[in-house]
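None of the figures in this text is laboratory data; all of them are computed from the coordinates on show. Note that the structure is predicted; figures quoted are calculated from it, not measured. Cβ atoms are built from the backbone, for glycine too; each structure is taken alone.
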Structure P
């Protein structure tokens with residue numbers, strides 16, 4: 001099984017299946033998947049999708065951390081913490097994600113993220129995405145006006161506009 005096939009299988013086990021969305025996600029962003037393998041098997045993975053953080057006209061490299069998952073056979077062994085440590089190394093970059101549930105917030109906090117408010121309404125800090133991301137986002141439901149978001153990086157912000165979420 002190829003690495004992509006392993007990642008697709010793991011993704012579908014964790015998040016269910018939406019054939020159109022999943023195909024577009026992997027076609028557009030498979031080159032942005034970070035993985036940790038054990039004995040040739042993808043044990044943990046997530047998408048590290050490049051974006052830009054714009055705070056009042058000052059732009060910073062940013063990454064949307066999406067579809068964070070570990071295969072059930074490998075959970076609770078510190079693999080995702082290790083993968084984050086190995087792949088979130090750019091000191092001047094900004095990392096952000098939307099937690100999939102309340103249960104994972106503590107884990108993200110332990111790995112250096114902090115919770116803020118995400119919104120589709122304009123505020124001083126905005127995430128800008130490319131056309132491929134916008135195309136993929138068009139297949140998703142739009143979030144409510146405000147939603148939890150977690151960030152890691154230098155900018156000291158409490159609210160972030162993120163219009164093109166992948167839900």
Structure Q
């Protein structure tokens with residue numbers, strides 16, 4: 001597959017992810033991240049990072065499920081999240097390529113954990129840990145856009161955390 005096209009697909013995903021953290025509502029964050037995960041799955045598959053592709057695919061299904069649970073006010077969101085976490089761990093064991101395969105698993109598990117909460121600040125903070133895990137994986141698998149955008153995402157998430165904490169302080173003062 002064309003190197004530039006593969007990197008461009010990754011760039012679309014990373015841009016969507018970074019922008020999602022600036023959304024105010026959980027629904028908006030989830031919605032943008034669903035599209036980001038589609039791009040990540042394709043990107044890492046084309047780079048032969050199969051563990052990363054599969055973790056992104058399972059993460060995509062988990063995000064859609066959690067989004068629907070929130071939208072339709074379904075119960076047992078935590079049980080569904082635990083099923084996805086177990087699935088990610090089992091798939092990671094089956095697709096284990098090397099020691100670096102652990103990083104997409106960690107990132108995927110913590111992102112799912114973050115979305116069973118209604119705390120938007122927690123979602124953003126977990127985004128920092130996820131960005132670090134994916135940065136390591138991007139370096140190993142030659143995702144040059146991944147490297148650039150994980151660094152950008154890391155700073156973007158940190159900026160969003162700071163911005164939202166300042167907005168919260170202003171609201172408390174009022």
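Any idea which of P, Q comes out highest on FRET efficiency 1/(1 + (r/R0)^6) of positions 70 and 142 (r between Cβ atoms, R0 = 25 Å, to 0.05)?
Top value of FRET efficiency 1/(1 + (r/R0)^6) of positions 70 and 142 (r between Cβ atoms, R0 = 25 Å, to 0.05), among P, Q, belongs to structure P.
Given that P(r) over Cα pairs in 5 Å bins from 0, in percent, for residues 30-85 alone, derived from a single structure, equals 4, 19, 24, 19, 13, 9, 6, 4, 2, 0, which label among P, Q identifies that structure?
This figure was derived from P.
If distance in nm of label points 7 Å out along Cα→Cβ at positions 102 and 126 is calculated from each of P, Q, which structure is the one that comes out at 3.4?
Answer by label: P.
With volume of the Cα convex hull per residue in Å³ coming out at 95, pick the structure among P, Q it was computed from.
Going through each structure in turn, the value belongs to Q.
From which structure (P, Q) was helix-only ellipticity at 222 nm (-39500 (n - 2.57) for each DSSP H run of 4 or more, over all residues; to 500) calculated, if the value obtained is -28500?
So the calculation was done on Q.
For relative contact order in percent (Cα under 8 Å, 6 or more apart), which structure out of P, Q has the highest calculated value?
Looking at the calculated values, the largest one is Q.
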